[in-house]
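Next up, some structures in structure tokens.
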Structure P
Amino acid sequence: MTELTSAGLEFVSEPQKDYRALIVEALTKTRRKGIKNLIAFMDEVGFFSAPCSGGNHLCQEGGLAEHSWNVYETALKLNKALGAGFSKDTIAICALLHDLGKVGDHSKQMYIENVLKSGKVSATKPYKRNPGLSAVPHAVRSIKLAQRYIELSEGEEWAILCHDGLYDFMKHEMLGKETPLFMVLHWADMWSSRVVERGDDTEIEE
């Protein structure tokens, strides 16, 4: 699509990606038993329209799907660059499902609109954690929900459980037990949320 800038210069903008179609295709290609039922569940609970956070990276409609795809693409690059040797199927399962738990559970969304006293939705933090949902960590919920439909390997389960690294509840338990798959997923998640999804041109301090 060609657009015109305020300076009168034309540039070609990239078309918006259809993250649902991309994710469905990648998951389907794994041919994991039960994957079609899992995808149907993801549609049912709003995975492809859910925000990724309350007020941080991709706190917008469809943010969760976009972030999951970013992690997948980054993990593929890391896997290749590091010679980690994981199959594309394993990367797809871990990267695309690591935040599955952010859809919530028990018919309760994890993120709901952050309505201020004025009655308006906050512009800086449009979503907040649902106080009516249990405090089960989203990584635990991701595994629980995924395993309703597909089987995860021990390595995939551990990588998803620990994907937030030292930033989450598993920080003590995982020390000294870091696996290559966990590290690929964690670094891909960090790079995506801290670099790819920054949303501005601010340079990162070294």
Structure Q
Amino acid sequence: MGTERRAPLDRKRVADTALKLLNEVGLDGLTLRVIARELDVKAPALYWHFKDKQALLDEMATEMYRRMVAGTPLDPDDTWRERLLRTNRGLRTALLGYRDGAKVFSGSRFTGLEHAAQLEDTLRLFTAAGFTLAQAVRATSTTYAYTLGFVTEEQGVQPLPGERREGYDVDQRARLMADYPLSAAAGAEIFLDYERHFEEGLEVVIAGIGARYGIG
């Protein structure tokens, strides 16, 4: 009889398992029953740690954030523009690491205070650069919303890097829309080269922030 002891079931182990399964089954297929089966426990055991699926999603988003922060350290010498570029690039990279990553992150509530230290540092940087606190919040939340929305749309076409959902063939789309030449040509701008489009869009948003608040 084996003497190997199984790791105790706790919130982190459940969230880690759920994030691993997310890439396999997607958000729609990620049920508490599926997670319990992977953990070799009965589904009711998970309710000791999470009252419902949304509570689990909150913990998953928090763990995603922990991993993102560990992989994207802040630079104290950042300008406000550099900080927005750094944090939003890091957010996009983190979300793209999981199937439906943006959907999990969107609307979730962090279960800890890990985000507070980074937020405090960023708001301090912005106010030192001349933003009011309200303007700093608007600038950071607007770029965050841009990134989250962009990745949501990106993953709707490419659930994971290298995958592409059926129905997003740009050439076929162009043939179907032949009577609308500008719309047909726009397909390549909408559904291809997401890296370039994200960077260009983020730069547009940041330039608009600087122009709106008159801060260079």
Structure R
Amino acid sequence: MNNTAKLLLIALAAGGAAGAQAQSAGSWMVLVGATKITPNVSSGDLTAPSLPHTQAAVGSSTQLSGDVAYMVNDHISIDLPLALPFKHDITGDGAIAGAGKIGDVKALPMTLLGQWRFMEPNAKFRPYLGAGLTYAKFYHAHATSTLSAITGGLPSNPTTLSIESKWAPTFQLGATLALNERWFADVSYSYTPLKTRTSLSTGQTLDITLNPSAVSLAIGYKF
């Protein structure tokens, strides 16, 4: 877990005195907030013909997000995270670390989580653990003229790229803090071990481990 997530969880815990939010069996929760996804990249090498150790890095992205959750019983919930598409910049790394931006791609992670919520349903502070499955959809991948130049593309026939969409498990740690009987604050950290492959129109490929982590902050309403 990164330092931001740790500090947010500590802040919620500090406010966790007595209160009542009654996240009990049959309750629905709707949340709206923001999520930052940070890939923890380990890049392979672009296949030949290319300079040895031609690699890539992927930047973070923040987007409006939310959740819909249902309490199956007093401790188990099903959570469906929602978000607008994330846009990640792809930059040169390794032998082309100074090349700058070589592309970008939109990502839409579709996740379903099962969660175990600790404490009693009416506790003001409720930490939780979650696990589930994510389908990481990558689309609208765009290559820059820099990538074309590196890979031998021409103005009349520029290099294009695509990134494989993948299934992967997701693990989550979070907590809620009741603001009153209906409203609550929520913070969560999740981690998805994810590997994918980028394919270029030149026939070259690059395998990359993304392993993204995500920190979400939201305000929720229970009914």
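Given a value of 161 for volume of the Cα convex hull per residue in Å³, point me to the structure among P, Q, R it was derived from. Only one of P, Q, R returns 161 for volume of the Cα convex hull per residue in Å³, namely Q.
Looking across P, Q, R, the calculation of helix-only ellipticity at 222 nm (-39500 (n - 2.57) for each DSSP H run of 4 or more, over all residues; to 500) that yields -11500 traces back to P.
Tell me which of P, Q, R gives 0.9 when you compute distance in nm of label points 7 Å out along Cα→Cβ at positions 91 and 115. The structure behind it is Q. Here distance in nm of label points 7 Å out along Cα→Cβ at positions 155 and 187 was derived from just one of the structures P, Q, R, and that gives 1.6; the source is P. If Rg/Rh (Cα atoms, Kirkwood Rh), for residues 43-106 alone comes out at 1.29 when worked out from the coordinates, which of P, Q, R was used? Label of the originating structure: R.
Throughout, read-outs are computed from the coordinates displayed, never taken from laboratory work. If you're wondering where the values come from, they're calculated on a predicted model, not measured in any experiment. Cβ atoms are built from the backbone, for glycine too; each structure is taken alone.
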